[in-house]
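None of the figures in this text is laboratory data; all of them are computed from the coordinates on show. As the structure is a prediction and not an experimental result, all values here were calculated from the model. Cβ atoms are built from the backbone, for glycine too; each structure is taken alone.
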Structure I
Amino acid sequence: MAETKKEKYYYGRGRRKEASARVRLFLSKGQSVINGKSVEDYFGKNQLLVNSVFEPFKLVGQTDKAYFTVNIEGGGLVGQADAIRLGLARALLLYDENNKTTLRKAGLLTRDPREKERKKPGLKRARKAPQFSKR
């Protein structure tokens, strides 16, 4: 049997709304992959999402020196992009503690706590009430 070489990686978990991303950061040259697809293929023509995913790399200057693989589930594309960004920032923090001030100033280490509000009884959605009629 051929023995596969296990490469060292740094792990970061990112969550946003319903999206949950498990990020592995490798410190060598390679192709970044999300659920088996390249980043550009996964997000399609939406260049803003691609740029937001690579933002932590650009801030710490690791753009060409590292790559990542991501398993992500749940949520929509924007929530997934934000979850990946948070996971990458946390993995970069594990790699080098000196990145903390840079990433913190850019707001990349803070999880966005906003979640979908639950529907209340008697209402149509979380806050939308049926139209009020005085008579």
Structure II
Amino acid sequence: MAARYYYGTGRRKEAVAQVRLYPGAGTMVVNGKPAEEYFSREIDLVAARNPLQVTGLSERFSVMVRVVGGGVTGQSEAVRHGIARALLEADPELRPVLRKAGYLTRDPRVKERKKPGLKRARKAPQYTKR
């Protein structure tokens, strides 16, 4: 592969994806495996590839991803965020397209911490009157 690549970091919940876009054939490798093998559910695979589909550049770049943390869906959405950022580095004119599709926005929703006196973040012990 070419020495020059475009880099982007994507995050979602606890997942962090480091994405490299290499000019070339449209292959996608996630943690050393083909993307089809790594993301067993079709919806996760489609989510990860969406930025390339929206911009029409799926055949122009090979994607190499290292993703750690979180669950499968969080990882696929982190990959999506990382690919969008890397595409922006490759061509800044793609910003309106990626912004409109919502791929540049970091999803701020994360697990809420457990509060003292409660069983979980918001679940309180059952109230008994007597």
- Item | For 160 (volume of the Cα convex hull per residue in Å³, calculated) the corresponding structure among I, II | I
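Taking distance in nm of label points 7 Å out along Cα→Cβ at positions 35 and 83 for each of I, II, which is largest?
On the way: I: 0.9; II: 0.3.
Largest calculated value belongs to I.
To which of I, II does the computed value 1.7 (distance in nm of label points 7 Å out along Cα→Cβ at positions 43 and 107) belong? Let's see the in-between values first.
Working: I: 1.7; II: 1.1.
Computing distance in nm of label points 7 Å out along Cα→Cβ at positions 43 and 107 on every structure in I, II gives 1.7 only for I.
If mean count of other Cβ atoms within 10 Å over residues 19-26 computes to 17.2, which of I, II did it come from? Don't skip to the answer; put the middle values down first.
On the way: I: 20.9; II: 17.2.
Of the structures listed, the value fits II.
As an exercise: semi-axes √(5λ) of the Cα gyration tensor in Å, for residues 27-66 alone, calculated from one structure in I, II, equals 18, 14, 6. Which structure is it?
On the way: I: 18, 14, 6; II: 16, 13, 7.
Here the read-out was taken from I.
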